[in-house]
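Visitor: What follows are several structures.
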Structure P
Amino acid sequence: MSEIFDAMGIDPGIIIIILMVTTVGLIIVVMNLFSIVKKTEEKYRIFMKGEDGKSLERGFIRKFNQIEKMSDITDKISENMESMENVQNRSLIKYGIVKYDAFDDVGGKLSFALAMLDQTDTGFVLNAIHSKENCFLYIKEVMNGESYIILSDEEIQALRIARKYGDDADV
């Protein structure tokens, strides 16, 4: 063999060094792969925790059932939220109040006009007129921000305040 290397002009020592470096590289690769396999085996053992395939399958089924229950609960919560939004839209959440003196001989602004509206500006205007002898209450229906009965100036002002209730421009 030495004659072959001599004929090619290659020193056999160089070939031996190349083979040793290659062998050391392969040993490093094999050790790396062994480490990866060992870590994978550890993860597998932790995942299985002494369980066989049947018990693992039962665990998966149990988790999937829990996910389905959570999905059903989420659907019910969504329905409840929608129902609550409907109730809120019908609730009288906007108001406007104007206090005034209905008569010259009665002071202290004991009379008032109160407008109560829902999200769609539907509700009522209540007018309480206070005199020395009596107190009179009048209620007028409001649909979409307008009354089909003529409103007094104070009622109109209370209705305007209520319609703007919650607007950022009002602040």
Structure Q
Amino acid sequence: MEHIYIAMVDTPGLFAGIIRRFLKQKYIHVVISLDERLEEAYSFGRRNPRLPFFAGFEREDKNRILRAFPTADYRVCELECSVEQKERIRRRLRQDYQYRKSSHYAVAGLFFIMCGIPFYQRDHYTCSSYIARLLAENHIDISSKHFSLVTPKDFYYYPYKRTVFEGRLAKLVEG
């Protein structure tokens, strides 16, 4: 058995505050990682941690995020998967990263999420919809909802996970 990791993130900011109020939970961003220390981690989010206006598929740099958000809290959870599932996920993440400039954050999708209407625009995702789709394609179903309606809350309540870290990002970076 292998593992993949989902990091749920709480960062400060106006846009994050709006999402936090809508979801009614602390963690409002999700990241997928191939390791529990988040050395190889990806998400649909800010291209630059300090600028919320430019977002897409990115490889997470936890040191850069720490500099931008020294009070960020993380909850890292482990999900079981097979060797084959992990390898397919790894290949897809690396392939999508090569073509990251053609992927964009699904700003229009946020309205549809609030209305509960499935909506998919090619190569446009939220952080949670991308990971939900990737996992579902590999037979790991976070939710029975259409992937475009999955939110960080669904990852928070997913029963088949084990928390391996919870606390300040600074503590995770220090090791």
Structure R
Amino acid sequence: MSNEPQTIDKIATLLCKSTKHIIETSTKQKIEFSKTFQQIPKVTMTPDIGCFVQFTGNYNGLVVINLTEAAAMDIYTSYMKTMGMPESELVKEFTSNDVADSIGEITNQIMGLLMRTVEDKFDLSSFCGQPKALALNSAITLIIDCEYQIHRRLAFKINGKPFHMEIAMEQTEFIKTNL
């Protein structure tokens, strides 16, 4: 048996690096991520803010970002301030559309960087739709009419506030050739 990581773990590693780069660049805040991935049975959007996006092409899957109110507000506030928005004009409630829109935009940037990185590294391409972010009162399990059989959870922190991402992918392996 090979010690080579599964393709989902290769993608998850790139997703961690993309998330760290985009959030640190857009918020000027330090992001940490766990070097351990969790294998999970299903992908779920959890309270307080959830954002999901599906990707399709040469490889297919689903990414969900789940944030607590504190992590979502930290990202939103830092993101808007970095873009020059005065503190007095920022919303104070995590349920505001402005917070969900900001999380959706950051997720879009993360996915764009991930897709470009995978294409550069593996010469395979996929495309994603517009991420959908919303405030949640309870967890929602996402079941896509596809064969996403492999699921991972990735843990992050922004200023000590935890959040996580979940990724589901079809059963696929990226195998480099010597051609």
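Here, each number is a calculation from the coordinates, and none is a lab measurement. A quick note: this is a predicted structure, and the numbers were derived from the prediction, not measured.
Visitor: By the measure relative contact order in percent (Cα under 8 Å, 6 or more apart), tell me the structure among P, Q, R with the highest figure. Show your work: numbers first, answer last.
Guide: Details: P: 15; Q: 28; R: 36.
With respect to relative contact order in percent (Cα under 8 Å, 6 or more apart), the highest-scoring structure among P, Q, R is R.
Visitor: Next question. Check the numbers for Rg/Rh (Cα atoms, Kirkwood Rh) across P, Q, R and tell me which is largest. Walk me through the intermediate numbers first.
Guide: Values: P: 1.72; Q: 0.92; R: 0.98.
Structure P comes out on top.
Visitor: Given 46, 20, 10 as the derived value for Cα extents along the principal axes in Å, for residues 76-131 alone, which of the supplied structures P, Q, R does it correspond to? Working shown, then result.
Guide: Details: P: 60, 16, 12; Q: 37, 26, 19; R: 46, 20, 10.
Computing Cα extents along the principal axes in Å, for residues 76-131 alone on every structure in P, Q, R gives 46, 20, 10 only for R.
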